[in-house]
Structure 1
Amino acid sequence: MRIIVDVMGGDHAPLETLKGAYAASKELNASFILVGDRNEIDRIAEEQGFDLRRFDIVHTPVVMTMEDDPLSVVRAKKESSMSVGLHMLADGKGDAFVSTGNTGALFTGATLIVRKVRGIQRAAIGTILPTAVDPCVLLDTGANVTVTDEQLEQFAVMGSVYARKMFDMRSPSVGLLNNGTEDHKGTPLQIAAHQRLKACDSICYIGNVEGSTVPLGACNVVVTDGFTGNVFLKTMEGTSKMILKALKGALTKNGITKLSALLLKSSIQEMRHKFDASEYGGSPFLGISKPVVKAHGSSDARAFCNAIRAAVTYAESGVIYDIAEEAEGFLARRRAEREEQAANAQSEISAGGGEA
């Protein structure tokens, strides 16, 4: 297993990304290719006392910033660490690619350089949400602001495959994020998607779900467009931080509460880990033909190490092969629909000729 690591992207790169990659190399059965500014990598390694002989390093001083236009990854900044790493993945020089960089650029590069699975219309960012029961896969969380009902169906299938393989769920339940559970709720998009998902044999669809029920474990996979998904995700992250901050304040208010905190230390730590999104590592780009994993832009070394661990697990899981099999079903159905439309059109032409 060879993991290609973009060490230059993100808010705390290259220090935290290099520290995370070094930590991952000590615990994972994988080899690593670091892509970035060799001078910076060597400087940090010397300061931290890292032995980089176990790593391959591909030098490029060009960095994709958070402000760069997403298309820069294939145009103005083709020599950036992100673009170089994606090309290496596409060329078979590694088994997975991990970056904390510009999400839009990474998604654009993954789509245009690595390419989508044949039959998948749009790839989607799948993010793991902590819930009161099992982990939940939310997609899309930012890649596709506008979608069709057919694309939401593909998201549901990809999310189901991911949950089944990664969390050993036999039949993951799927919900469509909506403003009510009734069949008539939502915009025309949600109404059409609801009917399409009800008819999909590849998933275990439970219907519309409201945002308030998702953290309580309403389903294993939540499907929505990228705009709504991103807002929902960040709202959950902010709410989790608020709750933990309030809990910390309550437990450090006075001597008695501090004593209580000591008695509850293990339970509090367990709670912190449960609500910490970085514990689940990065978010895979589901529908891309090879493993591309996006770590949070503000990742520290621990979070980036977890993202690399997630990339290794994802690459080994066979999720992409299963998605490709499902995509063949989409293609077959689309061909059948076109043939039926052509046959109907021919029948109408023939009927019209007979009347004439």
Structure 2
Amino acid sequence: MNRGLVIQTAFLGDVILALPIVQTLRKAFPDSRLDFLAIPETSEILSTHPDISQVIIYDKHGKHSSLSTFLDLRAGLRRRGYDTVVCPHRSFRSAMLAGGTHAAVRVGFDRSAHAGSFTNVIPWKFGMHEVERNLSLLTPLEITPQPESPRLFPTDENRGEVERFLSGHGIEGPYPVIAPGTVWETKRYPPDLMMEVARGLLKRFPRVVLAGGRNDAVIAGMFASFGDAVVSAVGAFSFMSSAELIRRASLLVANDSAPIHIASAFNVPTVAIFGPTVEEFGFFPYHRRSAVVEVDAMSCRPCSIHGSRECPIGTFDCMRSIAPERVLTECDRILESTDD
């Protein structure tokens, strides 16, 4: 491979879990040029990664939303002269971009909405982690996939911003982070129950820090009754500064969402709460210092790979039946195992 392209135009968590593709390709082809095509919202985590030569922006809801601008982008990719394209994203548009490069080797999954765009089609296998599933795309390049955790690279600016935040709130020692939000409502552990988790963590730590984006502000506001004991960084940071906040944490408690993949990049002890989704989809924390808390047998679970906007049967039992005590028990277990 002389010039390669990785295409992943989905959410932040999906992009993080595609980074091992880049890292493995860089090891195999250290002198190659390796670009990454992503949406604007995820470009920040890619721009500081040393294994990526250039980030190419696909603004599918803005600049490239029309057919003509999409085709312009596609033509531009072809002019770059890629010889290898790896596309873990399964959307029709991502496949069309891959096919438009005319690269000699174009690899994607058989579940792609347009698998005909690829020269090599790899089975999408249920029951394996997304990192390992993504790495299976490299087999046509005669690369034997090895375990490879994603890596993120906060900058000095990110580190300084987080240091000032922690110092300004009097946080000097270990602290846990709770990430209470998620894009999909049904994947969100109910705030009243997450508040009980925070209450339990305050018996072990002097402060708890909340992390999340601006869309999580309403949920974060529900923790105001804790006063200074729960410090909110929700909406305060860029994504990479939030990653740095998690990197420094002693523990992360989160839903099935991007923060658990950030924690995997830094090997931060993690307790993930799964409701409508299941581990078999492959999006659980990808490191040893982690645990997933979920209900046992439920006939309606999983209801979809992403969750949904509301519970299909109106009960939300897959989350409501997870007692905060179970989450705290896993927190204690993970913390005690890492204290040794």
For distance in nm of label points 7 Å out along Cα→Cβ at positions 17 and 129, structure among 1, 2 ranking highest is 1
Value 2.5 of distance in nm of label points 7 Å out along Cα→Cβ at positions 9 and 81 was derived from the coordinates of, among 1, 2, structure 2
Distance in nm of label points 7 Å out along Cα→Cβ at positions 161 and 257 gets 4.9 when computed on, of labels 1, 2, structure 1
Working back from 22.0 (mean count of other Cβ atoms within 10 Å over residues 1-8, computed), options 1, 2, answer is structure 2
Value 14.9 of mean count of other Cβ atoms within 10 Å over residues 65-72 was derived from the coordinates of, among 1, 2, structure 1
For distance in nm of label points 7 Å out along Cα→Cβ at positions 265 and 329, structure among 1, 2 ranking highest is 1
Value 0.85 of FRET efficiency 1/(1 + (r/R0)^6) of positions 89 and 145 (r between Cβ atoms, R0 = 25 Å, to 0.05) was derived from the coordinates of, among 1, 2, structure 2
If Rg and Dmax of the Cα atoms in Å is calculated for 1, 2, the one returning 22.9, 96 is structure 1
If you rank structures 1, 2 by FRET efficiency 1/(1 + (r/R0)^6) of positions 49 and 177 (r between Cβ atoms, R0 = 30 Å, to 0.05), the highest one is 2
Relative contact order in percent (Cα under 8 Å, 6 or more apart) gets 22 when computed on, of labels 1, 2, structure 1
Calculated from one of 1, 2, helix-only ellipticity at 222 nm (-39500 (n - 2.57) for each DSSP H run of 4 or more, over all residues; to 500) reads -10000, and the structure in question is 2
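Throughout, read-outs are computed from the coordinates displayed, never taken from laboratory work. Just so it is clear, the structure is predicted and the values come from calculations on it, not from any experiment. Cβ atoms are built from the backbone, for glycine too; each structure is taken alone.
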